Structure 1
Amino acid sequence: MSQVKITTSLGDITVKLYDETPLHRDNFLKLAKEGYYNGTIFHRVIKDFMIQGGDPNSRDPQPGAHYGTGGPDYTIPAEIIPGIFHKRGTLAAARQGDEVNPERRSSGSQFYISWGKVYNQGQLGQLSKQLEVQAQQQILNKLAMEHRAEIMQLRKNRDQAGLMELQNDLIAQTKAIAKEQGVVGLTDAQKEAYTTVGGVPHLDGQYTVFGEVTEGLDIVEKIQNTATLPGDRPKEDIIMTMTVID
């Protein structure tokens, strides 16, 4: 089991890295061993959501500066694994949005630690249905992009009957793919975690989770409770160094 200690000005956080996500595990270990993160800050902190760091530009942070765009000159293929989700304390990779990054490739260095909140059964039931609909919509959007030329030609020809036929076909394909992929909203394991320890369920299936906090969750809580400036940067810089635990 690979572990990394994140030493901060508010205390230490130890994370274990998942073997199920080897690309992210090995990259994080490599950067930590090189001292890549040393002297950087948690540049984005949102209460009841998450804490984010890993921007090399935040080393020697300047007052009033905004960080969050830096990183190495590569991204990492997504390793979004069913059954690994955003319970409180999980370590995940930041990334650019779907509109410019449809493959959901991860940032080469930026990461966040989830916090979120604890949900009641009613809230989770509603959220589960929303996530199921969202997942089906993403499948439909992908199919529509694959048929974009055909859709544009039908629109050009003002072929409403043809458009309706194609739409019905894509909806049928969406339902079949969703069934094949087991798109059912939240699993029992997710529901159990989010109603007990808490977390950030709406990020599930969207970002790669590649580890979790094993010690220092109270330090994560301190960081996510810290006062912030516009842009979500903490008023007092929280500087980190990392040490790989053999």
Structure 2
Amino acid sequence: MTNEILQSINNEILTITINRPKKKNALTASMYNQLTAALFGAEGNPQVNCVILTGANDCFSAGNDLMDLMETATDNFEQSAIGQFLDMLCHFTKPVIVAIEGYAIGIGVTMLLHCDLVVAAEDANFQLPFVNLGLCPEAASSLLLPKLIGPHKAAEWLMLGEPFSATEALEAGLINRIVRSGNALNEAISMAERLLDQPSNALRLTKQLLKRHQAQQVEEVMRIEATLFFDRLNSTEAEEALQAFMEKRQTNFRITRNSQI
């Protein structure tokens, strides 16, 4: 493993740290593969009974690395690095706690829908800018987000793509609690230790039951979203968004208005 994904085990808790601070912990295919491997190893490791996912340098994740995404995109979602990571996260049987400092953007938000507990610093900043980039939702967020926060709030977050605060995330039910800046990981560790005092088999069964009623639907929606998402990468709208990003300018989607969806 490279140092872009760090792992440490202490007292039955595996802490996985996204460690690419110069790129605000933006995720590449290689990093997704490492995250998948870390979760796979934890699943079969009897010395791990809880996982904490966090980011280095006061940032959780700025989402996908756009350049890497363009280069590694594939039509086969199940075999893609993102697809394998999301599949592993969805089917992971042990508790997963997320500790968020700073930015959580794109898949840095949608992956939370597949985790169990989420702690965020008071100054954490969230955003779902898929439409802003000429793309569409992924990770079954078009299904799970409206169920969690309601259709109108989900439409606001996904269609306008504007940033929202930790307070808004808490009120909507996306996260469990807010802590002072710099304390998210400590609080996640405290929650993990409390989980370790619980009977592990009962915890895993409870997690399974919480997810069971929509598991098949989640898989189906995730595949549909992925097909549309990867198609969107080749759209004129996504091309304009990427070009604007590289040129450090505002997007102008009016020039793509007459292109096909």
Structure 3
Amino acid sequence: MKVAILLTDVDDSAFTRSFPDDAEKFRRLLQPLRPQWSFVTYSVKDGIFPARIADYDAYLITGSPASVHDDRPWIARLFDLIRAAHERRIPLAGACFGHQAIAKALGGEVAKNEAGWGLGVTTTKFTRHLGWMDERHESLRLYCAHNEQVVRLPDGAVVLGHDPIAAVSAYSIGDHVLCTQHHPEMTPDYVDGLLDYIEADIDPAVMAKARDSVKGGAQGGEFARWIVDFYDAAHKARGAQSHHRSHRERPVWQDGERKAA
């Protein structure tokens, strides 16, 4: 399978450059689970997009300090890609900004968190499990860093899980979209550095709670298994639908001429 990872992180600080970018974080998370797959990065935040959406079997949209409400040309173009992938039922996953971008592009609503920052580690409680979820975790601890969230889902979307800050911390659409508000790709050393980096801009009580929350670690690896299992199931379902359509529309050759079946 060929997966395009769409890099949306606009932070070009020395801190960010001292770690692998978010696309590489995801590649390192997912590649060991599917060594035979190829992962290709497109820096969409710099206006670099795949030439043709059909060139990839699946897409993943990373997190970003940008807002889905920002008036940036690349965000509008990303929304177009999301709509095209959705229309074609190409498997699409999103994390944090990606989670919000998919919801907004398809008619949902994103707004500021009424409770303020979600920062550190939060526990998503899963109230719905899909057929491909062989491991039906009741909850997962995941890293988080966001002050906006999905407040209204697009038509056809269903909530998979919630947490104390985000009522929609995970959702799906059909068999081809999977999103989390959180960050399975983040690592403990990155999160420790991130908290140091943003500490001056965060309320001390929020920061103290965040630092305490990360002590127990996170379970990004468990959500990563869901991502690759989702891609497998979605790709298989899409292939079956394509085969069914081609079977119904297959031309019949007769007398040397191509005629409709």
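Details
- Given 58, 39, 37 for Cα extents along the principal axes in Å, calculated: source structure among 1, 2, 3: 2
- Comparison of 1, 2, 3 - label where mean count of other Cβ atoms within 10 Å over residues 171-178 is highest: 3
- At a computed 15.3 (Kirkwood radius over Cα pairs in Å, for residues 35-154 alone), which of 1, 2, 3: 2
Here, each number is a calculation from the coordinates, and none is a lab measurement. Only a predicted model underlies this, so the values are computations on that prediction, with no experimental measurement involved. Cβ atoms are built from the backbone, for glycine too; each structure is taken alone.
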